[in-house]
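Take a look at these structures.
Laboratory data are not the source of any read-out in this text; all were calculated from the coordinates shown. As the structure is a computational prediction, the values presented were derived from the model and not from experiment. Cβ atoms are built from the backbone, for glycine too; each structure is taken alone.
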Structure I
Amino acid sequence: MAEYFNALNQDHVAFIGAQSMFFVATADTDTPINISPKGMDSLRILDGNRLVWLNLTGSGNETYTHLQSSPRMTLMWCSFAKLPLILRVYGNATCILPSDDAWSDNAVLMPEQLGARQFFVLDIDVAQTSCGWAVPEMQLVRERPTLTKFAESVGVEQIKASWAKSRPRPRDFQAKEQ
């Protein structure tokens, strides 16, 4: 049965710290909901109602795009260990870009990463736990070095140039009438 909380408590913080990955969900009004898995050392809990995570370069930037029209964001962690649990936090996020004054305040919280694209600060409205009984039990083999190796091989200037390119956005995945 789901339980709701006004803030993260110590058990939630410990659970988040034990997870190797989390998922981020955002949406705007005219594109599909985007759900992205996140890993690496990229998230910090600031207090019971606020956290920050570092978004790294990748194939798209839907989270940032969605936040231009709606600040709503959901983060989810699920246990793949023996004891099942799912934790979701719901709230509104703001984006901090490398050119923003607040960048350096957040950058000191994380290891330096090539391809650091933006920070998202999530103000948590609600935390929710649920059983997670249907989530499979799995073990982490290792972190993937692929993104770090890619960033090192192309360099920061080429990464920034790729951010400036316009990419088509998915509009509507529903079948059109013929």
Structure II
Amino acid sequence: MLCVASLATMMSCSSNDKKLCRIHGVMESSRWNGKQIFLVPMFGPQDSEHVDSVVIKDGSFEFVADTTEMKVIRVDYHFRDGAQDLLVVSEPGDVYVKIGVSSTSHGTPQNDSLQVWKEHIERFNSEYNALRAQAHKSGNGDLLMTRGKEIQRELREYNAQMRENMKSGVFYDFLKNR
């Protein structure tokens, strides 16, 4: 009887573990050792009850979350220079993140998609900012009204395609407003 009870307890713990999100993080630089890093809900309250924090040790950190939602990983604002905030989905499974100048994530389906989307957005921003600089330098605002509008349309189409490929999930819901 004791063996059956022990086995049932272990199985329930195991099934609960499968519902958890484990975020395994590494830092691009050791200069953040001893500093705090935060896991902050993207939407809703951002108080001590909803924000998690850990101290970075030996260039790494780990968060465990039991809800599936969009979150932001960010270094303490006093030491944030050189550490790009990172959007993640706290879905069940193991998520691997690297925080630095260009932060990245992978490991679960929505986080893999989020990383692809992030890279596309960064290319969009780079192209659009170069176009803005060119328009400013030449004094030709028509560039933003023509090529700029085309870039924005391409981004909207890309977001629609991402939504279509995903069909559901927290990241899908996030893209509905983009």
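For structures I, II, which has the highest computed value of relative contact order in percent (Cα under 8 Å, 6 or more apart)? Between I, II, the highest calculated value is found for I. Work out which structure the value 1.09 belongs to, where Cα Rg over 2.2 N^0.38 Å was derived from one of I, II. This figure was derived from I. Out of I, II, which one gives -13500 for helix-only ellipticity at 222 nm (-39500 (n - 2.57) for each DSSP H run of 4 or more, over all residues; to 500) as computed from the coordinates? Comparing all candidates, it corresponds to II.
Can you say which of I, II returns 2.4 when distance in nm of label points 7 Å out along Cα→Cβ at positions 78 and 110 is computed? The correct label is I. When Cα extents along the principal axes in Å, for residues 30-125 alone is computed for each of I, II, the one that comes out at 42, 35, 28 is I.
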